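Q: What follows is a set of structures to go through.
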Structure P
Amino acid sequence: MPAKAAPIKVDVETDRLISHAAHFLGKAKKEVVDAAVREYIDAHRDEINQGVRDAMQQLDGTPESAVSLLTGIPSDRIADYGGMRKRD
């Protein structure tokens, strides 16, 4: 089954660069963007993996740790914002 396309938004200058690159490379814009993103991720893989490891270290299995990770609010301050509703 072919992958579905998902729209992305870029600023006008970036779109112009993509268009020019696609034209002169004889490729579709989506091919240029796909290749660029894959190369960027490959070049930054160590940083991405470190971010994943850092995030995993913050999680302790509690809902509070997940909220903290997603919001940037320290776990011990969540109560200051109304806390977490207890599940029944």
Structure Q
Amino acid sequence: MLTLNTKQDYLNYLTIQPEETKKALQLLLNTRFIWQTTAILAADETGLTDDTHRVIGEEPERMQQELVEDANAKIFRIDFTVAEVKEILENA
């Protein structure tokens, strides 16, 4: 298991363990989203459910949530952009 804590760690390990590093980079992309509550639903509201929306909870505390990119996700905290990671995955 790789322990990668900085952008430079990823770039360094890419030359040493490319397959494992690519998996770790893909994980950065996949885990950059969170479910964010956008509304508390009234009893007569059904809410929206699709790939990026869900309703959670039980009456009387049902909430509408939306899947959004988390500005505090690890990918951004270590100073990667989505485009950079995608480019590395395509070209490595």
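Q: Given structures P, Q, which gives the highest value for mean projected area of the Cα convex hull in nm²? It would help to have the intermediate numbers written out before the result.
A: On the way: P: 10.4; Q: 7.3.
Evaluating mean projected area of the Cα convex hull in nm² on every structure, the highest lands on P.
Q: Here is a follow-up. If helix-only ellipticity at 222 nm (-39500 (n - 2.57) for each DSSP H run of 4 or more, over all residues; to 500) is calculated from each of P, Q, which structure is the one that comes out at -18500? Each step should come with its number before you reach the end.
A: Values: P: -18500; Q: -11500.
Structure P accounts for this read-out.
Q: Additional query: By the measure distance in nm of label points 7 Å out along Cα→Cβ at positions 33 and 49, tell me the structure among P, Q with the highest figure.
A: On the way: P: 2.9; Q: 1.7.
Largest one: structure P.
Q: One of P, Q was used to compute relative contact order in percent (Cα under 8 Å, 6 or more apart), and the result was 11. Which label is that? Display every interim value, and only then the final one.
A: On the way: P: 11; Q: 31.
Comparing all candidates, it corresponds to P.
Q: Another question about this same structure. Comparing mean projected area of the Cα convex hull in nm², for residues 9-56 alone across P, Q, which is largest?
A: Values: P: 4.2; Q: 4.6.
When mean projected area of the Cα convex hull in nm², for residues 9-56 alone is calculated for P, Q, structure Q comes out on top.
Every number here is computed from the coordinates shown, using simple stated rules; none is lab data. As the structure is a computational prediction, the values presented were derived from the model and not from experiment. Cβ atoms are built from the backbone, for glycine too; each structure is taken alone.
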